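The next part holds the structures, each set out as structure tokens.
No lab work stands behind these numbers, since they all come straight from the coordinates. Computed from a prediction, not measured in an experiment: that's the story for all the values here. Cβ atoms are built from the backbone, for glycine too; each structure is taken alone.
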Structure I
Amino acid sequence: MKHMLIMRATADAVAAYEEMDFETVINAMGAYNEAMITAGVMVAGDGLAPEPGYVVDFSGETPLVTDGPYGEVHELFNGFWIIQTATADEALEWAKRCPLGPGSKLEVRRVTDETDFADYADNEFVKKEAGWREQFEEA
């Protein structure tokens, strides 16, 4: 099963991170990534730049685009990994190994797959999605 590890940090955590030696940060994250790659669990992962960013708000009659990526800053979403593990517990074990500090959080969410849509197996787009997944895997 796939899980997404979503890296979030408070503004204080970001400020502390900016005070750290950047090469130390690169080395810690690089070693974490390498461990997941070596174990065969990492599918994808990237950091997110703070700017430019936008928010598309669908609460009105038409979508409203504003500068983002955040409204009121309480937590910043600043990176993610997609990992493939046998169980949710294994995904949690990998999440706990992440070299993040105080004020940071790592949200662990299961990525949906075809089994989540089994009741709609005859749906045109559910069928198309299976083909799309194959195309992405071949690329």
Structure II
Amino acid sequence: MANKLSIIIFSGTVDKLLSAGVLSQAGAAMGNEVNVFVTFWGLLSFTKGEKKMIMPKEFENMGPALMEGMKREHVKSWYEMLQEAKEMGAKIYACSMACGVMNIKREDLDPIVDDMVGAAKFLADSEGGQVLFI
């Protein structure tokens, strides 16, 4: 039986999104059940439209070096990593409560999002596995 990895994405900055992309892709490639729960500020990166590389303030001067390093090392974007994780069975969920608070409708969400669910459902689905808060 495969292990279970559940990732909570709270922030929409590229450092957090890259980490979530790497871990979800690696977990799925290892045969783990992977569930990603996107809430509050993370949701802004999961709406339709252009995916911007938002750097956290403390690292914003490192943005150009990060982009150059990713290009040099052929590192895919966080979005591409999550797409590949989904192709291996990972699921991505938007927090229904946070969507309501932020007035984000299901039709506003990027197609990469599988569904809108509540925290209780996500936690029930995460039971028995490892949960990471990014």
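Suppose distance in nm of label points 7 Å out along Cα→Cβ at positions 26 and 114 works out to 2.1; of I, II, which structure was it derived from? Comparing all candidates, it corresponds to II.
Here Cα extents along the principal axes in Å was derived from just one of the structures I, II, and that gives 40, 37, 25; the source is II.
Each of the structures I, II was assessed by mean count of other Cβ atoms within 10 Å over residues 34-41; the largest value belongs to II.
Across the set I, II, distance in nm of label points 7 Å out along Cα→Cβ at positions 66 and 122 reaches its highest value in structure I.
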